[in-house]
Structure P
Amino acid sequence: MNSTIETILNHRSIRDFEDKLLSDEQIITIINCAQAASTSSFIQAYSIIGVNDVEKKKELAQLSGNQSYVEKNGHFFVFCADFHRHDVVSEMEDVDLEPALESTERFMIGLIDATIAAQNAALAAESMGLGICYIGGIRNNLEAVCDVLQTPKRVIPLFGLAVGYPKTITGQKPRLPFTNVYHENVYQQDHKHYTKQLEQYNETITEYYQERTNGARKDTWTAQMANMLKEPKRMYMKKFVEEKGFNKR
């Protein structure tokens, strides 16, 4: 097993960071690694906003559901789907790109490009001994987040990435069984087998929480998912995305 695989398999989310900022060199390296990621048809439909302003980080922490580690970390990155520069391309080349830029396909490319870049950034950070935590909570109120970050049309903040020096390192949450995730040639649809795998996974997750909390928590994964997903969340998103010039066609 090489060091890259060890870094990947050692991942866990860090939510408690030392009071120490990342250096400029570390930030540049992380961004360079993000940009080295694959991008669909060389479109490069993303941007990254680094936030080191104390007040802005505090605002983003509140908007993300009062998550302290959004404010207190070594550096906070916000990954955005971005076709603003392609509006500029439209002007420069005098070509109407509006129908393409408004399409669901281009919107998906922005999401995918940004996510691939972010994972490169995360792995780069972890390879340097830093910890990371993805922050989806910035989507709780994207209008306010866009105001804080002053993003133009066709730029949507998707998620944050808190990076810093780990102060507290937690255990790894067990992932779904390999055979529940990996299918060969076709999607395996043996319902009994599928359900049995999830029941076994529930036992693993319950043991994990019991050990982590000295018996105070006994959650199962399926119960967690059912409770989380039974209430629709962030239902403003479709309208917001369309108003930003995406996903209209």
Structure Q
Amino acid sequence: MKRMNKIITTTNFDLYYGSFQALKSINIEIPEKEITALIGPSGCGKSTFLKTLNRMNDLVPGVKISGEIKFHGEDIFAKEMNVNLLRKRIGMVFQKPNPFPMSIYDNIAYGPRLHGSPKKTELDEIVERSLRGAALWDEVKDRLKKSALGLSGGQQQRLCIARALSVEPEVLLMDEPTSALDPGSTIRIENLMAELRRNYTVVIVTHNMQQAVRISDKTAFFLIGEMVEFGETEQIFARPVDRRTEDYITGRFG
């Protein structure tokens, strides 16, 4: 069995929205260059946890936290942590495709321009590499100057993945990235994720348990703010340790 390199570790992590406790003492070690799926019923804390990993929840008023989240052993909430750099290293893809209202090229070039001012030749290389990484290059290489809003939903979501890849992150957070897509586009995104795990760590929130089985190496089951169980995906679905996990995956609730 291969040795697991941890990239993100959380210790006794709690999160409150005002007086409501959304996450309760979360302890998890997320392995590097694997796909970790977060499953559980609506409102159980999966997306809240995902957005905490690159401090997107900082933008929500009234959020309070305790406990620890470490990325490569560094406390992500430390005063000296550069949040912009953290979000460059831990990218995010949302549920609904959200391309910027600009050209396909400028969507991809946006991040690299923000974090520096690469030359045109460098930008051209970054745009091509990112679009190839998101399995989109062949479909759009002749229309890079056209608006990204003219792409199909599935293409827009792959564009958003390419945009996240353009700044060379280490981790990709994906919040139900296929829930707004048709089955054909969903399969393409799933195939893409399988490719991405060679070079990136992927953490995905999904309501689709078959998707978790198909694509993930590890699965965490969340329920009412708790992480009930975490382990190899095959074990979680075939031999869950906790009765609540079994009840959820067999459809007794959810």
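None of the figures in this text is laboratory data; all of them are computed from the coordinates on show. Computed from a predicted structure; not experimentally measured. Cβ atoms are built from the backbone, for glycine too; each structure is taken alone.
Summary of values
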{"item": "Of the structures P, Q, the one that 33, 10, 8 was derived from, the read-out being semi-axes √(5λ) of the Cα gyration tensor in Å, for residues 49-96 alone", "result": "P"}
{"item": "Structure responsible for 20.8, with mean count of other Cβ atoms within 10 Å over residues 121-128 calculated and labels P, Q on offer", "result": "P"}
{"item": "Entry that produces 7, 24, 32, 27, 10, 1, 0 once P(r) over Cα pairs in 10 Å bins from 0, in percent is calculated, selected from P, Q", "result": "P"}
{"item": "Distance in nm of label points 7 Å out along Cα→Cβ at positions 73 and 225 from the coordinates reads 2.6; which among P, Q", "result": "P"}
{"item": "Of the structures P, Q, the one that 2.0 was derived from, the read-out being distance in nm of label points 7 Å out along Cα→Cβ at positions 57 and 129", "result": "P"}
{"item": "For helix-only ellipticity at 222 nm (-39500 (n - 2.57) for each DSSP H run of 4 or more, over all residues; to 500) computed as -14500, the structure of P, Q it came from", "result": "P"}
